[in-house]
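No lab work stands behind these numbers, since they all come straight from the coordinates. Everything numeric in this text was worked out from a predicted model, so none of it was measured.
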Structure 1
Amino acid sequence: MRFTQDQTSSVNLIRGYGRGEIRINEDVFPSAVIVGASAVRTEANLRRVSDLTQEHIAHILVLEPEVVLLGTGERQVFPPASFGVQFLKAGIGFEVMDTGAACRTFNVLVSEQRRVVALLLI
């Protein structure tokens, strides 16, 4: 395997995830997070897809994403259609996947300098 120097040290990268935590750069988060290239917001009361509210949408939209990723934990669980349609109406891409896939996808997109925001449940 070939290694290259990380040129994205000024942006958030997800360094690890697992049961009970997500590691972004050198910080460990024991609860759900909303993460963009330069911002991280903890969502301590968000445990399940059924807990999603308009407030979470507002927290995401403040970051002005072009793509939103929803990581739903160990398994892919779709939110109510009313949650995702708000992004689609605004012309923002919206994808739902398990949290592992969302973490990997976030890192790829942020390294391509895309305006991606991920809402990650653990």
Structure 2
Amino acid sequence: MDFINDDIMQYAESHSQEESELLKELQRETHQKVLQPRMISGHLQGRFLSLISQLIQPEKILEIGTYTGYATLCLAEGLKKNGAIHTIEINEELLDFQRKYFDRSDYKKQIFGHHGDAKKNHSRT
């Protein structure tokens, strides 16, 4: 079920900044290899998250629920030069998938992945 009219969605996407090749690849591989690929943030939502992050230019970001890391990479685009994003994922099966894309990004030294329940202690991956 679509909540947004197709014409409106097409207009919004055509007037939004294009996503990077890395994000396109991440989205494609998520849809090919991960269960429930609709959970990915995707182009429009990702560009919105990037815009907010670039406007605020945070020093620290805490993200609860990494999934495949699309939103993480978008949020990292606005970090201050020495900023960091800490992201926590409960699903251990996604950790290597996330790390593959984080390590290929310009923000690899600013992204800290954690595994576990965000309500409990967790370990860094």
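Among 1, 2, considering only relative contact order in percent (Cα under 8 Å, 6 or more apart), which has the greatest calculated value?
1
Given that helix-only ellipticity at 222 nm (-39500 (n - 2.57) for each DSSP H run of 4 or more, over all residues; to 500), derived from a single structure, equals -7000, which label among 1, 2 identifies that structure?
It was calculated from structure 1.
Taking Rg and Dmax of the Cα atoms in Å from the coordinates of each of 1, 2, which one would give 13.6, 44?
Corresponding structure: 1.
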